[in-house]
Structures are given as structure tokens and as C-alpha cells.
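Bear in mind these aren't lab numbers, they're just calculated from the coordinates by the rules spelled out. Predicted, not measured: the structure shown is a model, and the values here were computed from it. Cβ atoms are built from the backbone, for glycine too; each structure is taken alone.
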Structure 1
Amino acid sequence: MRKNIVAGNWKMNMDYEQGISLFSEIVNMVKDEVIGNQEVVVCSPFIHLAAISKLSSGTGNVSIGAQTINEHESGAYTGEISASQVKSTGAAYVILGHSERRAYFNETDELLAEKVNAALKHDLKPIFCIGETKDERESGSYFDIIKTQLSKGLFHLDAEAFKNVVLAYEPVWAIGTGLTATPEQAQEVHAFIRKTLAEQYGQEIADNTSILYGGSANPSNAQSLFSQPDIDGGLIGGASLKSRDFLQIINVFNA
């Protein structure tokens, strides 16, 4: 059975003390108010990782993730962080291929394939993001775009390695814009992704891969999105910066 996962992406928000305070609220709320086996992940800026990992230790309720890694093992890459460094903080996940990394930092599918390899080498689970821009959606080419991103970024992996990957479909036109894909639009793409995985790896792996929706999900629309048969949770941006909003999204699976 595939996992239901709600992952928060704090992006470049929260100073050190603000992040510790927010994470403490989230951990305590999850501990006291969440019933169910859905997994909660918080992907914070690097400055928080070690500290919030200690706060989550022993609770079994919340996992920690980074927002990117460098593809190299170590070396003269000023300002970068490696998979082994992230792993050493206690993190279990890393977001790779987020549309903002692709757009603002020119991350290509080929580079992301290297980052996936680096993450898996150090037992980090990639939350691998795929999705189309507004132009690609309107031109009708979005299935081709998504299939290319999957193929070039992930399909070099064998089936055993791929089992450690979580996917996140993020329509780029719905990130930070206030727009959201309708449940039907999101389901259509999630179903296509699962079909593509079945063609590459077989139906069993496709059925057991968690595919999250990322694109302005919030407490108001999470229920309608997560009720779709191929949507297994969310990669949550702005709403993850408010503990009560984040908890409401997590608890959709208990509604």
C-alpha cells in the first residue's frame, strides 16, 4: 500500500527562531491531534535541519527534509550542501526538481538525475517534482513535458531504487499564483503519471508510488484534491507556514 504523505515546503522563509517555534507547534499538534498513518514531512531551510531533527526525535510523527542538494559528494562548491551533509542532520527526505529550482537556478533534467543519484546513495528519499508551465498547459503539450521530466530525471533508476522515490505533480501555473488545478485536472495528470510508471516499472510499483499534488493546496481545497483516487497527499507551500492550516490539511485523511 502506498503512503499518504503531507509535506511542507517552507521555501526561503523563517529565521532560525521562527522556524524552531513553528516546528515545535507542528510536532505537538501532530502528536496530540492527528490520528492515522499518514506521514508528515517538513522541508525547511538548511539552517533549521539539525535543530528540528532533534525536536522530532523519538516522536515518530514528523520526518525532516531539505529543499535541494548539490550533485557532488564534496569539494570546492561554496554555498552548496551535499547529500551526506543533509543526511548527517537527521533528514530523511529532499525535494528535487521543484519548479522554482528549474526556473530560477536553471536545473535541467540531466542535472536532476545526478542529484537523484546523490540522494539515494545517502539514503535520502527524493520528493521529485514534475509539472507544466501555463504555456505548456494551454498548448496541450503537458503530458509530453511530464513524460520527458520523468524519463530524463528518473527512468535511469532500476525498479528497486525507484521504490524510494516520491513524486509531486506541481502545475507551475498554480504555484504562488492563487490558482489551483481543479480536482479533475489534477487527477487526470496523476493518473497519467501512474500509467507512465506502470509502463516503465510495472503495475505493482506504479500502484505503490506516492504521488503528491503541489500547487496552492490549502485547508479549503485539500479535501476535494486528496479524495481523488491517484492523489496521495500534498506538497504544501504557503499553508505549511501556519501550523493550524498545515494541521487541517494533514487531517483531511481522517475526515
Structure 2
Amino acid sequence: MARTRMVSVLGALSLGVCSLLAGTALAAPPANLTAALADKARPAADVARDAARRPADLLAFAQVKPGQSVADFMMGGGYFTRLLAAAVGPTGKVYAYQSAEFIKFRAAYGTEQSAAVADYKNAVALNGPLSATGLPAGLDLVLTVQNYHDLHLKPFPAGTAANVNAQIFKALKPGGLYVVVDHAAAAGAPVEVADTLHRIDVAIVKTEVEAAGFKLAGEDAILANAEDPHTANVFTPAIRGKTDQFVLKFRKPK
């Protein structure tokens, strides 16, 4: 009997649909997230990344529900845009934001944005500059994954992070969530490592986001990796895809 239970647990973990969190038991994700993972419109390349990115656990932590209005902020290739669109369903809305600055730097970002929203009638592309993102009011959730540190890149003016956080605060409805996932820098590392290592100290993120009026509502270790030395560029082959990442959930007060 014990062996049967172990086989069941290992199977669930390999599919990336269950999470083993400190102090909690394994639990199946909500039905909308299970359906989103199984969505046939997802590219094979996205599905192949599920084991490392643990999307069911992350979106459950972000409390994604059918009918919500959400934003995938700095959406990259659209991995989470597709999942969110399927998870919120036809009565929900997803705003897939990629900054005009990033699209100017790499035109493929615009192409990837168009491809990500093409299969979902409830997804809308936004590509204004970081100074005026165009996020609509009344959002339930803003999710940004592996991109917060980019707000501190040298090409962007000082105060970009504060400006973006203020825009997100304004766009969220009272009680709305702002979930930030990023590559962890060493504790006490200066913000300049955003440029050199593409990482950021979690303490900096907490300070900046709370300064915009948010309250920290939770953090999770689902993407933690104690073997990451925190001193390597995240694109270094030995660590790429295996970085230690923090997951923070902030709430706009009601």
C-alpha cells in the first residue's frame, strides 16, 4: 500500500500538477488549472518547460480563477499568457503586456506576443512603453515572471520600477494581487546585478513594491534551488533553467 502511494505521488510530480510545499500536503490543482495545462493550443515547447516552471503550483498560489481579469506583465514568449487565457476561460480576460522598449530592442518579442494571443479570443496584446503601459483598471491579478529585475536595467531611467509599480497598483482592483517571480541574487547584492547577472535581491523587490502601497500577502519556495550560488549570470549554461527563484504575492489593500 505504501509503495502504491509513493508511485502515485511520483507520477503527480512528474506531470507538474501537484506541489510539495513546506508544511502542507500534496493536493490536486483546481480544475481550471488542470484544463489549462492540457490545453491543445499550447506549443510543445511550452509543455516541455512545465516540469521546471511548475505552473499549476504557481497559478494556484496566484489564486487564478475563471472569469478573472488578469495581466501577464513583460510576457516574454507568452508561456503564461496562454495558460492564463485558458485558466480564466471565456468569461475572463488576459492582457498580454510586452514593453515597446523590449520590442524595439528585439523585434521577435512583438512576433511572439502576436502568436501568444492569436489562439485566444479573451487575450489582448498591450505594447506601450514602460512609462505608460496601458494596463486597464479593475484587474484581479498582475503576474510578472523573471522580469522584475529588468526594470533596473541601465537603459531605463531611474525610477522605472517605482513608476511601473504605481501603474500596477492603480490598475488592480482593491484586494487584487501582484505576483512577482524572479531570479534571486545573493542577500544584500546591489541592484546593479540586474544588469550583470539578471538577478535581484528579494529584499529590494519587497521594499519597492510595498513602497507603492502593496502589502506582502505571502511567499512560496516552489521554485527555490539551494544549490544556486547566486553569483552566476542566469544565462550561464550550468545554471540556466535551474536558478533559485523567489515567488512573492502582494495585495492591494481593500
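Where does the value 9.8, 27 come from, among 1, 2, when Rg and Dmax of the Cα atoms in Å, for residues 50-89 alone is the thing being computed? Computed on structure 2. Have a look at 1, 2 and say which one yields 0.98 for Cα Rg over 2.2 N^0.38 Å, as calculated. It traces back to 2. If relative contact order in percent (Cα under 8 Å, 6 or more apart) is calculated from each of 1, 2, which structure is the one that comes out at 22? Going label by label, the one that fits is 1. Source structure of the calculated read-out (distance in nm of label points 7 Å out along Cα→Cβ at positions 34 and 66, 2.3) within 1, 2: 1.
Taking distance in nm of label points 7 Å out along Cα→Cβ at positions 58 and 242 as the criterion, which structure among 1, 2 has the greatest value?
Details: 1: 3.3; 2: 1.9.
That would be structure 1.
Can you tell which of 1, 2 yields -12500 when helix-only ellipticity at 222 nm (-39500 (n - 2.57) for each DSSP H run of 4 or more, over all residues; to 500) is derived from it? Mind dumping the intermediate values first?
Values: 1: -12500; 2: -9500.
Checking each candidate, the match is 1.
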